[in-house]
Structure P
Amino acid sequence: MLEVRNLSVQYGAFKALDDISLKVPQGSIVSIVGANGAGKTTLIKTISGLLKPKAGSIAFKGQDLTKIQAHKIVHLGVVQIPEGRKLFPDMTVMDNLICGATHPNAKKLRDQSLNTALQLFPKLNERKNQLAKSLSGGEQQMLAIARGLMSAPTLLMLDEPSLGLAPIIVKQIFQIIKTLNSNGLTILLVEQNVYQSLMISDYAYVLETGKITLEGSARELLKNQAVKEAYLGV
């Protein structure tokens, strides 16, 4: 579904991504794992069209996303859940959800998507008339994911969904991601929580200082000694 080839991204003279290549097969969960500052968010923002690469290509179902504007990339079904949630804090839960269904394809499915989102996140249904800023951190993350689902994605990209959440909420979020994938949604997961990411993923790439240093099936990487020492505290 998604293929990144020889992607390089620079901030001025600083090379944030250096010759990155990866694939996301349809129906899979693929993780990009690594420490803070490795370039994970830069990668996902470039796929979303928020950043333009210095070199390389990004093909989604055969279309080169580097030549398409960011808002039109969303129309194609590539949806990013940003790090830090980026909700509209002074709007209600329901209004935040409706804001996710603004492009024509999503508008056609709005009622269906809303019903699905509220079934998947019953707490949001209970709090649909509350302001987003009044929700707990975990509830805000659920709202961010639900708003993304309102955009009718075929590829959902999540940027650090566990950031700042209590361990019990982190488990819930990862279970939700697994459920979405079981329902047919392709997932690209960018995450510092390496163990939880690898536990639910099919394939993973390790990103370090802008370069992919390891890749393989998630189960293989869980057993990899370098990964254990660097990220799993073993």
Structure Q
Amino acid sequence: MKFSRWYHCANSNMLNITKIVVGAFDTNCYVAWTNALDALIIDPGADPGAILKILSHCRLTARAYLITHGHMDHVSALEPLWTQVKAPVAMHSADVKWAFGPANQLLPYFSVPRRPGDIDRVLTGGEKWDEEGFRYQVIHTPGHSPGGVCFYFPDDNVLFSGDTLFLGSVGRTDLPGGSMERLNKSLKILAALPPQTRVCPGHGPETTIAREIESNPFLKIR
């Protein structure tokens, strides 16, 4: 049996972050929470039980589900979680179109993700949210998928980058809807963020914008 792995660290400001590595592709699901115990669940890709344990253990109240993109390893636990813990779901319109259909499965690892009752916040990019102690911006970063987004928390210097940007690499573009040209444009947007920005990616360890500009070959050539 594969067990999810939990990691917790508190950011220097008011945002606490717990990372849960879930599923067959070791996807990073994040629970970002304030000292008031309000939480955002970012990319619940698998193992809803492990994510629920985090919420219960820390006595957190889920305020929203934030989806960086629609691939099955980032959304397959969304509906089971939403069924038990209702909260608004935020996801880009371009990925809502296909994320809960037969094109988005990879057997035997992932069947078709079930759609939650509603996608309350259909994103287009550029949205700014200020609620329940969270202040963040939605950056549309297509390339890995048409509706890929990053969630940027300027007060905390944190970027949840999904599969757009990794430590030393970037998301693949050979899947349906992928585009290296569009990804390059998205990376330029991220490279313009403050260098100290902490990057929490969809897979693998954390990094910073400064480190990626210095050493990531996909950013160094820009």
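Have a look at P, Q and say which one yields 0.75 for FRET efficiency 1/(1 + (r/R0)^6) of positions 179 and 211 (r between Cβ atoms, R0 = 30 Å, to 0.05), as calculated. Intermediate values should be presented prior to the final figure.
On the way: P: 0.40; Q: 0.75.
The structure behind it is Q.
For relative contact order in percent (Cα under 8 Å, 6 or more apart), which of the structures P, Q scores highest? Intermediate values should be presented prior to the final figure.
Values: P: 27; Q: 14.
Top value of relative contact order in percent (Cα under 8 Å, 6 or more apart), among P, Q, belongs to structure P.
To test your reading of the models, identify which of P, Q gives 2.5 for distance in nm of label points 7 Å out along Cα→Cβ at positions 59 and 131 when calculated. This figure was derived from Q.
When helix-only ellipticity at 222 nm (-39500 (n - 2.57) for each DSSP H run of 4 or more, over all residues; to 500) is computed for each of P, Q, which one produces -11000?
It traces back to P.
When Kirkwood radius over Cα pairs in Å is calculated for each of structures P, Q, structure P gives the greatest result.
Computed from the coordinates by the stated procedures, all read-outs in this text should not be read as laboratory data. Just so you know, these numbers come straight off a predicted model, no measurement behind them. Cβ atoms are built from the backbone, for glycine too; each structure is taken alone.
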